[in-house]
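Just so it is clear, none of the values below were taken in a lab; they were calculated from the coordinates. For clarity, every value in this text was computed on a predicted model and none was experimentally measured. Cβ atoms are built from the backbone, for glycine too; each structure is taken alone.
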Structure I
Amino acid sequence: MPEMGVTQLLRAWNAGDPTAFPRLVPLVYEELRRVAANQLHEERPDHTLQPTALVHEAYMRLVDVHSPSWQSRVHFFGAAAELMRVEGAHQRVDHLTHDLNNKLQRLPGEIVDILHKTGVLKG
């Protein structure tokens, strides 16, 4: 099978070729990792997110795209970057929620009851 570039593999994926995505990944992995690293550079210094984790999360979402319509390699990289940005935001929310839950557990029960009654805390 002749070697195909990113654009050709995107077109093949658009056309329904089931082998296109697995062949595409090695060609785009390092660029996606660079994009993820640049996004994480903006994070707080003590963050625990790694570029590889964001790329893998994007991969898991991209592999579920059954009828892609990639218009270009720029379109693909833009969509993957957005997926990584959203995943990074989800990770930050999860981290903040975990921190908040830890802090709430240290509050006296009466204060937590008041927060629930006043609607500050739900659930």
Structure II
Amino acid sequence: MKKAQVTIEFIVIFGIVFLFSAVFVYTVIEKMSISRDEQRIEYLKDIALIIKHEILIAHKAEDGYSRAFDIPKNILGKNYAVSVDKNLLTVKSGKYSYSVRVGNFTGSINITHNVVRKVGGVVYLNT
């Protein structure tokens, strides 16, 4: 066996191993990215449901009900926004969003600290 043949065989084997390693690393990174996106969507859903349940509890409670609750400042280090349009609550971060229907209320939703109360049969949020 000549030195040139051994060198060529080594380069070919090294190239194949390198190619498989690169494909493996790419696949792992892609899976981690998908997992992080799924996690972000779950956090959006959780925040929307927390707000929905707080409003629902206030609707079912007696007049004079008051409760403070907090929602996270960010989701996995990313900012998010909460909006309400015609009783549709939407929590959005980047290209992802989650929406749920909520009962009528007066006021707005703050990122972090919120106070929900019921006075005269009306639910107020942060007013």
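Of structures I, II, which gives -23000 when helix-only ellipticity at 222 nm (-39500 (n - 2.57) for each DSSP H run of 4 or more, over all residues; to 500) is computed from the coordinates?
Attributed to the structure labelled I.
A value of 58 was derived for percent of Cα pairs over 20 Å apart; which structure in I, II was it taken from?
II
Comparing FRET efficiency 1/(1 + (r/R0)^6) of positions 9 and 65 (r between Cβ atoms, R0 = 30 Å, to 0.05) across structures I, II, which is largest? Walk me through the intermediate numbers first.
Values: I: 1.00; II: 0.00.
For this comparison of FRET efficiency 1/(1 + (r/R0)^6) of positions 9 and 65 (r between Cβ atoms, R0 = 30 Å, to 0.05), the top structure is I.
Out of I, II, choose the structure whose coordinates give distance in nm of label points 7 Å out along Cα→Cβ at positions 17 and 97 equal to 4.0 when calculated.
Only structure I yields this read-out.
For structures I, II, which has the highest computed value of FRET efficiency 1/(1 + (r/R0)^6) of positions 33 and 81 (r between Cβ atoms, R0 = 25 Å, to 0.05)?
Working: I: 1.00; II: 0.65.
Going through I, II one by one, FRET efficiency 1/(1 + (r/R0)^6) of positions 33 and 81 (r between Cβ atoms, R0 = 25 Å, to 0.05) peaks for structure I.
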